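Structures for review follow.
A short reminder: the numbers here are calculations on the coordinates, not readings from a lab. Keep in mind it's a predicted model, so treat the numbers as computed, not measured. Cβ atoms are built from the backbone, for glycine too; each structure is taken alone.
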Structure P
């Protein structure tokens, strides 16, 4: 997996990837035609190129074997505007890694204390919540077209998965069996008397 900032000549691919993922994964699950129109206009190659040329948008790509499989964007004001991963590459950590890289960039290069985003459609706020983003408005409804969220742009330390030893598993299983035996015995004793 490689995550890197995209060059201008890669915007066409990033726009196409965004459009494909939007059409395939999101369009039919969005209720508001004006929101669909906004997303279509935003991810258009001409708009992304314009924002890129005006230094208002920086794009990252996630690559597997030199193929772009994901794209994300960070606006100059600290707002994350894109996070699209090809369906066959979802749930492999690309989205998490892109978010992490953008948050670190926002902190280290832009000196932002936080980043923002609009979870769109609103139900995607569950994903961003798991990544450390917080709802701006606690009364926000999932029926709304989007959910404004923010997160600190601090350096994010990843949690390493460490293998659990067989000894720990054996003790945990033995403890559960012992606990169940004791509870069962106490229940039987109280039932008999």
Structure Q
């Protein structure tokens, strides 16, 4: 791992802890913006766990098998890729009217780097469930708690890196979440799930 990567990871933790100076540890140039999307690849193991959990949960709940495991996997991958880019595209399209041009790149860089910490609770919940250390009856509440942490991370980044007021940051965080749900729904419908 390079020094810049370690600095960005430490910076993301500082940012999530409420220290705006954590943003200074990240490369917020245009090159840094594009390279921050490699976090998508680093989170691939967590995505694989999530997709495996979807396959097992479908089997456990007796979901009809007409769609097949391959379709569930494909839907998960499509959802992951398009879920990552939906919010940046939304902000890029509305950045100028919303006055976000100056903060767009730092916001997206911080969003990408903090995705690692934001996804850890969910990955842990899924791993524990897959290892039969978390009962299925607790999967829902544990997943909601992990989602709450992820939403907090999105809000914190919107406040500190996006320089949005508290209430606007809540709105942007909810838009990001809703876009993810729309992408997931569209991927499921497209693939017949």
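Can you say which of P, Q returns 13.6 when mean count of other Cβ atoms within 10 Å over residues 4-11 is computed?
Comparing all candidates, it corresponds to P.
Taking distance in nm of label points 7 Å out along Cα→Cβ at positions 44 and 68 for each of P, Q, which is largest?
Q
Which structure, out of P, Q, was distance in nm of label points 7 Å out along Cα→Cβ at positions 84 and 116 calculated from, if the result is 2.4?
Value 2.4 for distance in nm of label points 7 Å out along Cα→Cβ at positions 84 and 116 corresponds to P out of P, Q.
By the measure Cα Rg over 2.2 N^0.38 Å, tell me the structure among P, Q with the highest figure.
Top value of Cα Rg over 2.2 N^0.38 Å goes to structure P.
Assuming -25500 is helix-only ellipticity at 222 nm (-39500 (n - 2.57) for each DSSP H run of 4 or more, over all residues; to 500) as calculated from a single structure, say which of P, Q it is.
Derived from the structure labelled Q.
To which of P, Q does the computed value 17 (relative contact order in percent (Cα under 8 Å, 6 or more apart)) belong?
Answer by label: P.
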